[in-house]
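> Structures follow.
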Structure P
Amino acid sequence: MTDKENTEQSQNIKKEIDELTERLSYYSRKYYVEDDPVITDGEYDALFRKLEELESKYPEYRRPDSPTLRVGGALLERFEKVTHNVPMGSLQDVFSYGELEEYLERTVYNGNWSVECKIDGLSVSLLYENGLFIRGATRGDGTTGENVTENLKTVRSIPLRIPYDGMLEVRGEVYMPRKTFAKLNKKRDEEGQRPFANPRNAAAGSLRQLDTKIAASRELDIYIFNVQACDKQFESHSESLDFLSSLGFKVIPFRRQASSLTKIKEYIEEISRIRSSLPCDTDGVVIKADDIAARKRIGSLAGRPKWAVAYKFPPEQQEAVLTAITVQVGRTGVLTPGAELTPVRLAGTTVSRATLHNPDFIAERDIRVGDTVIVQKAGDIIPEIVSVCHEKRPDWSVPFKMPALCPSCGEPVFREPDTAAVVCTNSACPAQLERTLIHFASRDAMNIDGMGPSVIKTLISAGLLNGIADIYKLRAEQIEPLERMGKTSAANLISAIERSKDRGAARLIYALGIRQVGTVAAQTLAERFGNILSLFEADEEDLTEINDIGDITARNIISFFSHPQTKLLIDDLSASGVRTDSDKITKSGTAFDGLTFVLTGTLPSLSRAEASGIIKSLGGKISASVSKNTDFVVAGDKAGSKLDKAEKLGIKIIDEAKLIEMAGK
C-alpha cells in the first residue's frame, strides 16, 4: 500500500470514529438528558461495539469525549485535592414559612426570585475549556474538594464536549435514581452486604470509588443548577440556566419565577406535590435572587450566600407498631433506648428502628411497647417517634422503665443530676469497648496512625484488645498473623502506638471520652491541673471555677475519676510509659492577647486542637460558647447555631484562612 493510500485509509478511519462519536453522543443526550430516545437499545449497543473495536485497533484516533470513556476501567490510586476556582458555599436553611418570610424581609432585594427543587445528592463542579470537560470535583469543605473527573465521566448525562469554545464551570448535584438505589440494595442484600442507608450516601460512595468501573455500574445521574464561572456574562440566573440547557446540560427539573412570598409559597406547595414523581430524592426548595448584579450587592457571609435560602420540607411521617424497646450502651456509657418497629417505607428507605433519645422523651410522650406510633426522619436521615396514637393502644401495655443495671456489664447505672442521661460509669464495660478504642486512637485524641475502626475490630476479634491499656501491651509478633496486617503493617502500628505515649495530658483527657469534655475543655483541664493524676483529687468547686466547665460537666468529670476502674486504667497507662502531665503551650507572640475566640464547624485543614493551639500560643482564649464577650468566631463547614448567634450579636466571623493570616503563619 502506497503512502497516499495509507493516508487516505487513516483519514477514513478517523472520520468514521469521529462520526460514530458524534452520533453516539447525540443519541446519549436524547436518551439521558432529554428523555426522548431516537434509536433502540440494540441499535445503540451495536454502534457502541463498533466504536470500541475501531478505537482498540486505532487508539490514536480515540477522542477525549468518546462515549467509550463512560464505561470506566481506570484504577485510581487516590483522589487529588482540588482548590475550587469559585468557592462552593452552603445555604442557610429555613424550616417554616415564618422563617422564610423573615429571610425575605431582611434581604434587601426587589427583583424576581428563582424557585427550584433542592436535589438531595452530592454537589460537584464541572470545568470545561474550549468545549471539553477537563475536570470534575466534589464540594469538599467548599474551598477544597477532590478530583473525581474519571468517575464523573461515567455519568452519562454529563456532556464530555459542549458547543462552547470559552471557559465554563458549572455546579450540579449528582444523585442515584430511586430505581437504581432499590436495585443496588436488593443486590447487596442478596450478596450478604450491608445495604446503603439512602440514595445520597450511595451516590457519595459511588463517586469516590477508586475503580471507575464500579462507579459506572452505579448508574449515577446529575442535575445542573448554577454557573460558577463563564467567559460569557449573564444578567439573570434564569438566563444562565437556559444557556446551559441549550449546551446539552441536564438542568434542574422544576424552576419558576416569583416576585412575592405568596407566589413562592404556591410554588413550594407545587414542588411538594410532585416530589414523589421525580426520579430522585428532594429535601426542599431553593429560593435564589434571579438578578446576578443584585447577588453581588447582597453578598455572602462565612461561605453562605445571603442571596439564597433553602426551605426544607417537613419530614414525611408514617404509622408503625412499636414491637420492643431495646437499650444500647454508647461510648461514654450513656444508655440509649431504641424502638423496634414494624417495617415502614419512609423518605425513600425502609425503617424498622427509631431513636427514643432518653427516658424523659419516653415518659413525656408515654411511649409503650405495643403502641401505634407516628414515625418521621429528623432531617430526612434519623428515624424518630413523634407521637403515640393512644386510641390504638392495646390493653396489656405498661409504662417503660429503664434498667437498673447496665445491660452489657451488669454494673449499676445512675441518672446524672439535672440531666436525662442514665449512665454506666464502668470504663471496662464491654459494650463501650469498640467505640471507646476508636475514639481513643482518633486524630484529636492519641492520634495513633493506622489504628482505625477496621484494625480495632480485628484486634478485638483476635482477643488482643479488652480495654484501652491493652493498646500499649501489643507486640508486633501478635499483630503480624492477623488479616490484612503482615510484618510491615505490624511494625508501623507498634511505632505509631509508641509515638502516642508522648501526646500529653490534654489529648489523654480527651481520649478517655469523659462526657461533655471535648478538646477545648480537655486542654483547659490539662493547663489548670498540670497532670491528669490531680483530677482524682479535684472537687466540684475546683472545676467550676474554670472557664467553660459548668456544673454538669464538673459532675461528669468527678464521676469518671471516682470510679475504681479509672484509677486502674491510668495506673496501667502510666506504667506503660504514657505521659500524664501537661504540655505547656509556649507563647510565640501576643497577636491575640485579650481576644476570645469560638470555633465552630469543620475547618479545611486544621483540627480543633490545632486551631486552638495557634490561638493560645499567641495569647488568645478559646471559649465553647458565643457571648457578647466573644471577639471572633472561626467558622468552618457545617457551622451551626454558634454561627447564627454570632451573626445576631454582630460578632466578627472569620474563616481558617483569615485566622492563619491574623496569626502571621
Structure Q
Amino acid sequence: MLLSLLLAFASCNITSNTFDNPDKDKLLLQVISYVLEEGHLDSKDFDDDFSEHVFNRYIEQIDPYKRYFYASDIEIFNAYRYELDDELRAYELNFFNSSVEVLTKRLDEAKLFYKQILSKPFDFSIEEEYSDNSENLDYCNNLREMENRWRQQLKLSSMLNYHNLLEANETAENKKSESELEIEAREATMKSMDELFDFIDDRERRDWFDTYINALVEEFDPHTYYLSPETKDRFDTDMSGNFEGIGARLQKRMDNISVYEIISGGPAWRQNKLEVGDIILKVRQSEQEEAVSIVGMRIDEAVKLIKGPKGTNVILTLKKVDGNIVDLEITRDIVELEEVYVKSSIVEKEGGRYGLINLPKFYIDFDNFKERNAATDVKRELERLKAQGVQGIIMDLRGNGGGSLPTVVEMTGLFIEKGPVVQVRSTGSKPEQKKDNDASITWDGPLVVMVNELSASASEIFAAAIQDYKRGIIIGSPQTYGKGTVQNVFDLNRMVRNNDLGDLGALAFTTQKFYRINGGSTQLKGVNSDIVIPDRYSYIDIGERDLENPLPWDQITPADYSLWDGALDYDYVVSNSKKRIEDNTLFQLIEENAKWIKNSRDDNTTPLNYQVFKKELDQNEIEIQRFDQLSNYENQLEFASLPYELELTARDSILEEKRSRWHNNLRKDLYVEEALNVLADLRTSQNINKKSLTSIKN
C-alpha cells in the first residue's frame, strides 16, 4: 500500500502547541486528538455519534466472541456509551479504567472455565453445532450460559484435534482407542489454552490502553492507527526492507488472524501456496512439537511465533480461502529484494509476438533514483522488448499493492504524451495535479493492463490513467482494491518538549486522497476492469470496501486531458473477449468455484457431532476435487527470457531456476492467455482502422 513514510508534518498544516500533562496516558490522548483534529484529511466531530462508534469498536476488540463480559457488565458500561467524546476532550480515562478492571476479573474466571471443562470427556455423538457469528450472539446473562459458550468453543477445538489424531492413527503401528484419542485431543486443547492465557497474563495495562487508543483513532478511517513504542520499532524494521520470517503481513478480525499481504520476494511468495485470505489457526515449530492455537491471540504475539531465524521451519495450520483446513510448512528466510524488481518475458501466440512485464510493486531507491526505480526499469524493459520486435505489451499488476507516487506518474508517461496522471488532495489544500511533462512515448503499441482485487494504490493510479486516456484495456477482477489514500507516520515525541515520561510512540494517519483525471476517486470503488474475468476472490470480503469505516468515494473537477489517438476499436475488442470468456468452460468453473468459496465462508456453523462433521469434510473434499482441473490447466505457450537475461542466467543458476519457475507459472495462467487474446484483437483492430484511415485520406 502506498505509504508516505514521513516522520514530520511536512504535508500537514499543523501549528505548534504545548503539551505538558504529567500523566503519560492523558498526555497521549491530548497529543493524538490534537494531531487528528488538525492533520487528518477527513476530520471528525467529537460528538455522541463518535462516542458510540468508539465504544462499540473497543468492546468488540477486547471481547470479540462475547466470552468474557456478561450482559450486566455491558449494562454498566452503557453509562459511558455517549460520554467518550466528553472524556476525550477532558483527557479522562474513566471508561477505560472501568473496562480493564472488569475484564481482568472476567479473564481470571475464564481460566477456571476452560480448565474445568477440559477436565471431563467430550461426547462427539451429541447433535449440536457451534456458531462463530458473534454478531448474532447475545451477551450471556448468567454463569450457566457463559460456561456453555466456552464448552462449545473448546469442544470444537478438541474435535479438530480428535480428527487429526484419528487420521494419524489409521497408519500408526500401535493403534489407540477412540477414548485414548479423545483424551489426547483435550490435552492438546488444554495446552493451547494454557499458552494463550500465558500470553494474556503477560499483557499489561499499557497493552489494553493501546487497544483503546486504536479504537479511538480507527473511527477516522481503517488506515489510521497508533503505534506503541515497541510496535513502532518493529514497523521501522519492516519498512527498512529487512524482513526475516515467512514474508507475509497479517491482520486480525475478531478472534481470527488472517493473511493480509504476501510480501514480494519472501519465502511464502516464492513457495506460492499461502494465499491472501487464509486464516491461521495454529503454529508449530516442528513435527515433534505441539501446535499452538493463535485464535484469539494478540497479533504481535502470533507474529513472534511465526517469525524466526533464516533456515528454520514453521508449520501453519490454515483454514484456506476455499474452507479446506491444511498444514503448510514454510522455511523462513529473508526477503529477496531482487524478486521485487520488474521482470519481462517474450511469448508467441498465433503469429503474434508479445511482451509481458511483471511489476510486483512501484519501488524506488531514494539514494539512486535515476538508476533504480520501477519507472526507469520498466522503460528499460520496454526498449528491450521493442528491440525484439514485440507487437503488444501486457503490464501485469496483479497483487501489486502500490509504492512510490512519483514512480507511477513517470511510468504512466512511458505510454502517453504529456498530460495529467492523477490528482491529489492533501489536508487543508486544494487538489493538485501530478503530470507527465515529457512528450516522448516509449511504447505506443497495443497495451493490456492486468489487475485483480489485490492491485492497490499506485497500481490503481496507473490503471485508472490508462483507462481514462483510453490508452489500453484493463482486464481482471470486477474492481481493484480501492485504496485511494496516503498515510503519514508521525513521531508523537516531536510534539512534546523536555518529555521525561518516556517514548510516546507514533501515529499513522491519512493525509492525502487520490482522484482520477476524470474526477472520480480511486478510494473505495477502485478501478473497474474493461473486461471482467471470473476470479476466486470475486465474492469474498477482501477490498477497501470490506474494511470497517473506510473513507467514502467522492469526486472533484476533472482534469483537462485528451484521449489517446491510437485508432483502436475498443468495443470490438471488449465484445470479442467477453464472448470468449462466456464460452470458456474453465472460466465458468472459476465462477462456480468463487461462488462455492463465498458460500463456504458465509457458513458460520460447525457441527459438534463428529460423524456429521466428518461427512461435511468428505463432501467438501469431493467438491474441491471438482475444481482440480483448474490447477491442472496449461496453456501450451512458451515464455522466454530476453537475450540480456539469458546471459545472466547462464552464469547464475539461482536466477535461472527463478525464471524457470515463473515461466512455468505463466504456462498455467489462464488469465494471461486471455490477455494475449485481447492483445491480438487490439493489434487486429489497430491495423484495420489504420487501413480505413489511409483509404479515407486517399
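> Identify the structure, out of P, Q, from whose coordinates helix-only ellipticity at 222 nm (-39500 (n - 2.57) for each DSSP H run of 4 or more, over all residues; to 500) was calculated to give -10500.
Attributed to the structure labelled P.
> Next question. Ranked on relative contact order in percent (Cα under 8 Å, 6 or more apart), which label among P, Q comes first with the largest value?
Ranking P, Q on relative contact order in percent (Cα under 8 Å, 6 or more apart), first place is Q.
> Moving to a separate point now. Output the label of whichever structure in P, Q has the greatest value of Cα Rg over 2.2 N^0.38 Å.
Comparing P, Q by Cα Rg over 2.2 N^0.38 Å, the maximum is at P.
> P, Q: which one has P(r) over Cα pairs in 20 Å bins from 0, in percent, for residues 205-540 alone, as calculated, at 20, 41, 36, 3?
P
Where a number appears in this text, it was derived from the coordinates with a stated rule and is not lab data. The structure presented is a predicted model; accordingly, all values stated were derived computationally and were not measured.
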